[in-house]
Structure I
């Protein structure tokens, strides 16, 4: 009997392993190391794995545009593989509608699971660069973000709205957050664009580095009264908010007016309803773990997301909507 009982136990264990192996696999596409997306996505993947939602891993990427391509091209329902992703709202909108050149022939069929936190547009420079407003970027050494990133997409659209041709920069770089920090600190770059949550850890570190070198961090103000900013907001109605980056965030002399965008956590349209529901439910049931690990994630909560359900150009996944209805937040 003991032998039979042991064999039965082994059979049950092996069956459980096989069921897990045959279950859905989720890959969370994040962003570059140093940016909030990377840490946020990695933590979400860990929460999903620990709570048996699916076999989940997180990968480093060039962020938003790259992520939407992964959602579109690498998701394989036949193999049970689904790419979830962190993404900027303007990038999500353009890739979903096919208005982005890389998605014109094949839009990304994605759905929103939840809203993450507002992303703040940073134009980072020093107090000695001579750059005090958007138009001052002309003839400077500027990085517009990593190729294929949401930062690059937003930066190029803002520059176009402001009628600034990046090809005419004194030096046009396309660097990620960490590389941009290093170049600015070393004096090989005058300014760079970054779209991220508050605070972005690498910019906090940059501020400390600059102080050791006798300089101060300066964020270029982007008030709604600036012609370029006004034109950008008109081109992207409903996707941006005018907000301030508080001076205590990075130790700047004043609050900095800028543009804010609510980041989205998306999944493929083909994601099974049960998987989307479980992922959303588990995330919010363990959201304090996310909050304690990623400061910017303090705005990730069911109430903040529920306000957007039914009001976005990109639909919410029915599995996610089911969770918000159960919570009484959506009718």
Structure II
């Protein structure tokens, strides 16, 4: 039976952005519930070590950071429940959020479902995530000073991240499924590192398996023009795109960009009045934990103003 209570705000997702928003809303006695279908803390929680979050000079384990964010939100009164949201319906001054088939009524909604890295789905990728397999060079590149790395991908993000990783790695093998599709400017910069021997580009190459010994990545098996080979590496960075967690919004009136990310205005409000978005699921996001937390705080303040406006009506 559906709960007849109308919540002040329903937050979809319980990653860093939503948890930060919940700290702000609950401190102002705004009734707040978060629904998470996976892991509280989102992708941060399954990251081995977060080394670039302000305030932790020695870094912090992703799970520990997520746990601390959760405890802080709950200390102020946030309710965190597990559930899969399939739909948001606009009723004017209220919204209906369908959670596991059950309608939940709310005055406002914050969508903070994040994005997930597109996977290459090869043996070893999931098993060694965060322990030799990574999807964020700025997050994890510094762990590989003077080490050998493989970078998978041939688009702008893959080439950009490979160039960034040259700050740390002694050598990088760039594994490109077909041809490099990055911009000419990036390709020109890449060529300089190829000429210096810092980066080796493998075209028409598929990644077949990520191999580890004693829990540490030691090599990657590849296939180039039908020929098998194995490259000795200390880590593998995969950059084949991001997949925003917005499948449940397909066909709704909430506007998405060409990548499926949610469009928002300067107040982080979506095209559906009273529905806001923050963090990695938002178009224009920087895909960093620190900025996602900041956006969560900003969204909470916008939600407070929206609720105050509702009271005045």
Structure III
């Protein structure tokens, strides 16, 4: 039985490299090609499963070989795929990631299937089985608009389910207006720094928090990359900076934010408080930047817990 629902996009990531502009003038270029399941929601579900949670992924793939491969991979790695819709109208989303020798990446994407992702399949009976509902792909999907998700989150919270939101980049220019109805029904909002800048129009985490505070969100966490994260607990009127866990050898930052989300929610499921869960999430993100892809950096909760030492006291400051 699932203890967490993860809602959002699933993608087949094909990582190709090394690639230079010269390949357009050459008939055949020898490269390394690796394929992995990807997409924010898929990454969160896989990482959460590795940490001992029991995630149900609600997403969409195509009714094609790529989709079948992703479903099989998820099944083998502990993710419940009962909420994974196979579309006959659209193929599985694919992201072709072309990597230059210096590490810079360029993306070719096919994402029509995102419009098939529907929160409507998350029934009250399903919500009664879980403790967490996480949307990890806001701004990506015609059916994942503010009103539909707000209604879903309202139902979830009325049943005692913790609601969490992470976003992708908004492409329409009205980011705050779109997400505001959802944040009114959200317990934890955790965008990246760049996404938070776009949503709030502010560049300092404390100022961002003042924009988000009136919207009704319980807690606001800004992921700051190598600088750690900023946590504002609006319910307790407290805030603090969460230190980053240094990475011995950073290889790739792709997926670090998804690992953070999975780590935070998995720690909360184990009864850790918000501060302790954010510290744990920092360790999960640090481990992830040391591998070439977004998942697979750890295989158990204890492995992440042992990766860094965590202070027991809560170093939180009061805010007005």
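Work out which structure the value 13.9 belongs to, where mean projected area of the Cα convex hull in nm², for residues 29-204 alone was derived from one of I, II, III. The read-out was computed on structure II. Assign the value 54, 36, 23, calculated as Cα extents along the principal axes in Å, for residues 189-292 alone, to the correct structure from I, II, III. Of the structures listed, the value fits I.
A short reminder: the numbers here are calculations on the coordinates, not readings from a lab. Here the structure is a predicted model, which means the values were calculated and not measured.
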